[in-house]
Structure I
Amino acid sequence: MDTTGKLYTRLDAVFWFSQCGLALPAGLPFDCEPVPDWSEATVLSGGKYWDWVTMEARNVLTTYLDRFFRDEYQKWNGIAEEAKELLAGGPWAKVEAYAKEHELEHFISSCVRWDTLNAVMEAAYERFNPPIFFLKLLEVYESGHFPCGWEGKFPKGRLLVL
């Protein structure tokens with residue numbers, strides 16, 4: 001099984017948000033700061049700064065690929081479309097169900113979709129550029145928590161996590 005296939009298996013096995021509000025585990029790949037509840041996590045994850053941080057993290061990858069591996073970068077849209085189809089039937093459906101059951105804001109699911117799609121893209125291109133952000137965020141999701149913001153000037157600083 002290739003790298004992205006293994007990643008789909010990992011994503012499908014996540015127990016989404018199962019540890020939110022509990023202590024953060026040791027060994028997460030970022031310096032993390034806990035947030036107390038879904039109310040604060042919702043505000044943070046809907047904020048412009050978190051949007052900018054995640055967009056900047058993706059731009060690091062796409063800029064590098066465009067500059068040094070243009071032919072491979074041309075495959076981006078096809079890889080992304082295939083990933084969306086695979087994710088929609090498994091992990092994303094689970095996240096949507098959790099969000100609906102717990103009456104979370106719709107954009108929480110959008111954040112997860114963005115993060116997980118970009119984790120797949122980092123995995124798809126990791127032989128050209130080592131992953132720096134989204135595959136690390138996946139470890140936070142795998143721990144049952146929700147990465148929802150950033151404190152400090154990116155890329156330095158701390159990940160905010162529910």
Structure II
Amino acid sequence: MHPDLQRALDALRAGVAGLDESALARRPPEGWSVAQVLEHLARGYAGTAYILNRCLEQGRTKARPVTWRDRVGGFVVVDLGWLPRGRQAPEVTRPSDAPSGDVLAQAEAALRLLDATAARVEARFGPRTRLANHPLLGPFDVRQWRRFHFIHTRHHLKQIARLRAL
């Protein structure tokens with residue numbers, strides 16, 4: 001597994017270690033439960049894997065031209081590692097009201113799928129080709145996608161830590 005995605009996986013496992021079903025489902029009035037956070041992450045990993053796989057299937061990238069705003073946003077998030085709080089998640093990544101099943105296993109499986117797909121797309125298009133558009137930050141290459149998912153996971157682990165303290 002790529003180091004950025006391995007770090008995301010290791011951090012995710014450590015962040016939810018020891019939580020039982022009750023703790024996973026506990027939800028504050030103003031936010032998501034740990035299970036919902038895990039489902040959100042799984043949807044994000046799987047969504048990126050899906051769009052990268054579409055690039056492979058179609059033999060072309062899905063990226064639009066990069067704007068100045070994209071470069072700044074990508075630099076702040078991917079290179080500096082700062083993901084601001086308070087943004088609405090894209091609709092496709094929003095969790096259900098009551099996630100079912102082993103949501104940690106689902107997140108792990110989606111992260112492994114992302115890792116495998118990213119490796120294939122990197123071999124096909126190279127490491128610096130802008131592949132697909134992040135909904136808020138614009139077109140990313142495979143390095144940026146991997147790094148983004150590590151930063152995004154770390155961002156939500158802070159949320160999980162707050163939920164553990166409830």
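Only the coordinates and a few stated rules stand behind these numbers; no lab work does. Small disclaimer: the values here were computed from a predicted structure and weren't measured. Cβ atoms are built from the backbone, for glycine too; each structure is taken alone.
Out of I, II, which structure matches 11.2 when Kirkwood radius over Cα pairs in Å, for residues 97-136 alone is calculated?
Going through each structure in turn, the value belongs to I.
So if we calculate Cα Rg over 2.2 N^0.38 Å, for residues 73-112 alone for every structure here (I, II), which label has the highest result?
II
Taking distance in nm of label points 7 Å out along Cα→Cβ at positions 25 and 41 from the coordinates of each of I, II, which one would give 1.5?
Label of the originating structure: I.
Comparing mean count of other Cβ atoms within 10 Å over residues 33-40 across structures I, II, which is largest?
Greatest value across I, II: structure II.
When distance in nm of label points 7 Å out along Cα→Cβ at positions 65 and 81 is compared over structures I, II, which one is greatest?
With respect to distance in nm of label points 7 Å out along Cα→Cβ at positions 65 and 81, the highest-scoring structure among I, II is II.
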